[in-house]
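The next part holds the structures, each set out as structure tokens.
Nothing in this text is a laboratory measurement; each read-out follows from the coordinates by a stated rule. Note that this is a predicted model, so its numbers are computed, not measured. Cβ atoms are built from the backbone, for glycine too; each structure is taken alone.
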Structure 1
Amino acid sequence: MGKIVLFLMNEKGFFVLENLLRDKGAEVLECVITSQDLNIKKDYYDDIIELCKAYSIPCYNKANMPDLDGYKGYKVAIGWRWMIQGDISRLVVLHDSLLPKYRGFAPLANMLINKEPQIGVTALFAGEEFDDGDIIDSRSAMVNYPIKIEEAIQIVKYLYYEIVAGIVDKLQEQIELPRIKQDNTEVSYSCWRDKDDYIIDWNSWDVDKIARVVDAVGFPYEGARTSLNGEQIIIDEAAPHRDYHVEAAEDHIGKMLFVQNQHPFVVCKDGLLEIISAHYLDGKSILPLKKYRSRFGK
């Protein structure tokens, strides 16, 4: 069997690499290409490099990767954000959704925000457009809410490894990888997210969505942002409460109504948001609040 080249980043990439080396050995890998991810707090870049060193596997940063135009084996991309040049006929991409749903960017975060009952991973051949190639394999898991993205990553990283291990087994046995056409009548798209999308929209979002956004953009990402009495903060954990009726709530959105166990309860358009944990940008907790008449979002 020809060796594979891994393009990988972040915790899911590290987990696949670690388990692949444990179960299949270094002989299945030609080399590893990796890169830093400045958008998350822990990107596993150094861990990937050290693991490759321990197994004597060539490992390159994407900025100085070798020319792979003549490479005839399979390439597998996990968490990779850039175009991979050269022949794509044997380029396998792993995507954080059950295609053809959620083609595109940040699918896992967007699925959690939308409260999808099922999350999953798809392996597909690279196509002419993003995420439109033939499907090789997919795995899924049911989830219960509330769920933080860190928990969801712990679930999907096992799905990633199951898929990659299955691909390696087929290649070792010289079994042709499946090619299943996507159902284009079922396609949906997932849009990219940046720091502006981490800002809580108190006026438009219902209380449940605010809580789900807090969970979906938390660690390892930078967290849901808002302001407290004019100062920027990040909300780490929050819980929605619909069992409170606030008269003319639309006139008081963002105001703290009362405190329980040092947790402020903030008026939303259809309930109250309990802020369980939050911090200023310098890392200091906002709790307990110093001012009773506090406003969030202004």
Structure 2
Amino acid sequence: MYKWRMVSMWSEAELLFKANQMFADNVRNMSNGRIQIEAFSSGALMPYTEYFDALRSGVVEIMQSGGGYYSGKDPAFVAYESASIIIGDYPRTLMWLYAGGGNDLARDLYGKWDLQFLAPSFYTFAGESIVSKKPIRGFEDVKGLKIRAPETMAPVWAALGADVLTIPGAEVYTALSTGLIEASDWGSPAMNMRMGYAEIAPYYSRPGDYYMGAVAVMVMNGEAWNSLPDDLKEIVQVAADWQNIDAWTLSGYDDLIAAQTLAEAGAEMVVWDPEFTKEIKRLIAEEQKKRGSETEEGRMIIKAVEDFLATIEGG
């Protein structure tokens, strides 16, 4: 019997963590109990910043995370996770990953670190949403806006004239309530709702106006993978591919319900000016390309994404 531990980037309250637990259940059931996986939510076993090293050393056997968290190891990890942001939606990204060679590139990338890439892990359906204390509709509303943004998005908001802070997510609620910030880039409508932001920041941008979620990953310790017989490898692989569908559909449905709940509570969904949406998506894609292209392998992945996009758009 194989007994493994899996660490997740998602908190226990998130449906996305439920998808991780469903993966563990599916592996156990399909293997007739030969593989037992215990899933740990974000921070339950260790800080998420330690996941990558813990996976490589064998402290844990499986990691569900995002490449941006360990891009200091290799910027090419950002190149892969940026595919959905550059392509613009998850359905076409799915085509690139499974039919266009994207997952093969990921296997090569993680393989250099003695890790086995298993599958992508999507989150949200229509993308990220900005919460704010006042409505944001276009360029003029952003100038001087005090906004919390992750490190990856800070240059984009700064370029638009915002006053950007990169405080931890755990401090966002307090920062909004005290006026330290007026808006926050944190997650999807459902994620934001669970954090209680609507109580003090009743405006949120329409999902789809901001950027698409990135491509998170499920990766396994290479030695643990190689220890499996072929039939169990196939079971783990099938379950990993299916967890992406579970994560995507569960979180997407969650966002739809959250949007209804927020509206009933008096929150207002704000539609951005089309030109503002176009410009911010362009800036985000260029920033991600820049970050992901710092190595030859990263440039190769970015080019593969761009070539795929040109092909399906007839360019």
Determine which structure produced the value 11.7 for mean projected area of the Cα convex hull in nm², for residues 163-274 alone, calculated from the coordinates; the candidates are 1, 2.
1
For relative contact order in percent (Cα under 8 Å, 6 or more apart), which structure out of 1, 2 has the highest calculated value?
2
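Of structures 1, 2, which gives 147 when volume of the Cα convex hull per residue in Å³ is computed from the coordinates? Could you put the intermediate results ahead of the total?
Details: 1: 147; 2: 122.
Structure of origin is 1.
Using the calculated result 0.25 for FRET efficiency 1/(1 + (r/R0)^6) of positions 59 and 187 (r between Cβ atoms, R0 = 30 Å, to 0.05), pick out the matching structure from 1, 2.
Values: 1: 0.25; 2: 0.60.
Source structure: 1.
Tell me which of 1, 2 gives -14500 when you compute helix-only ellipticity at 222 nm (-39500 (n - 2.57) for each DSSP H run of 4 or more, over all residues; to 500).
Numbers: 1: -7000; 2: -14500.
Matching structure: 2.
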From 1, 2, which structure was FRET efficiency 1/(1 + (r/R0)^6) of positions 67 and 259 (r between Cβ atoms, R0 = 41 Å, to 0.05) = 0.90 calculated on?
2
Looking at distance in nm of label points 7 Å out along Cα→Cβ at positions 11 and 99, point out which structure of 1, 2 has the largest value.
2
